[in-house]
Structure P
Amino acid sequence: MIKAVIFDLNGVFLDSAPLSARFQRVFGVPVDSFLPALKEIMDEVRKPNAPAAFSLWKPYLEKWHVKLTEPEFFDFWFSGEHLVPEFVDYAKSLREKGLKVFVLSNNFKERTTYYRQNLSEIFKDLDGAYFSWETGFVKPDSEAYKKILNDNGLKAEECLYFDDSDRNIEAARNLGIHAKKFEGFEDTKAEIEKMTSAQTIERE
């Protein structure tokens, strides 16, 4: 019996054009220069007790001659991300059916704070949001998934997980979680309905 659905956050509840493409278009920074910096910094700031994200970006911005203050930089980044209303509404409907709904995201403090302050609709119909910088577990670390299971008294086979990363999907499957590649709202909805249509779920 499926009791919980776990979603990645970015690209599911939130949609945006790639930051690298936006930086190239607005500031003339080539994508092949921006992406290595993004990966390097994100690998660092997703962890607990990481340095302030802007302190890691500042040397690159100076190198690229991009004159942005910290608030301007994060506003440029985060304001390009938008809610996907269908997913917000769907999360509510899943909980009304008795399913628990969680977000599991590799993310950093400044971005999470922005989401909680400015996109609070994401969280109102979740049973929990797990961010790597808070938990200390970065996907595909198996402990990232185990924390949700242990915190909520769930078994792996009772959970359905969606992500656009093959590595993250494989890690979840290795634990026995029903993990699927995220392919958009309609496909995800159809997969969930298929997996849960034959069961009656009672919220505890």
Structure Q
Amino acid sequence: MILLQAPILTAILVDNMYLQHASTIFNVGPLDPRKFPKAFLRQPPEEHFRTFIFDALPYVPDFGATEKHKEYRAKKDSYLKAIQYYEKIAVELGDVRPKSAHCPKCNANFTVPVQKLVDVKISVRLVALGTTGIVKKIVLVAGDKDLLPAVDAIKDTATTVRLAYVAEQDVQTSKDLIRACPEKQKLEQPDIASCRFDKP
């Protein structure tokens, strides 16, 4: 008699800027989030609940923006809107705002784009899923140390966090975050490549 293991309802939380950067490093191209469950879940018994994509549109200044900047923002906006029509995909947007900076060497003032609210939204969603018990497992595709408090907050719940991360030198992944997550899943180039959009 074969005993079947009960399915483990699993959510996927993706820092899209982190994953897209890894995709660029691996020379993969745009990713299809409908393929994330196959790449990131351990099936069976993990069963896909929903994929949450966290991102922010690139900052484009009111004055001095190049056509390349405008085109990049429009392309990303179109992509994020399009994937919201897919089943079991939710997109949560943060913001990118200019921040004043000063170079002490050349004594010049300038602005740099800074991403806001994305880590906060990931943290809120992570804690909400973990504390309500909606899912038994969360696959977190991210690398930012700012997510540590949220991971720590659900350690004593019945929900387990698995960090799916990239260890390439050009992709910043916090070692503290890797250590904090009970389960780890190192993503290689074939894992990312398996999520690329099919050619028409």
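Quick look at the values:
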{"quantity": "When distance in nm of label points 7 Å out along Cα→Cβ at positions 81 and 105 is computed for each of P, Q, the largest belongs to", "calculated": "Q"}
{"quantity": "Computed 39 for percent of Cα pairs over 21 Å apart, for residues 17-88 alone - originating structure among P, Q", "calculated": "Q"}
{"quantity": "Origin of the value -15000, where helix-only ellipticity at 222 nm (-39500 (n - 2.57) for each DSSP H run of 4 or more, over all residues; to 500) was derived from one of P, Q", "calculated": "P"}
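Read the figures in this text as sums done on the coordinates, not as results from a lab. Worth saying up front: this structure is predicted, and the values here are computed from it rather than measured. Cβ atoms are built from the backbone, for glycine too; each structure is taken alone.
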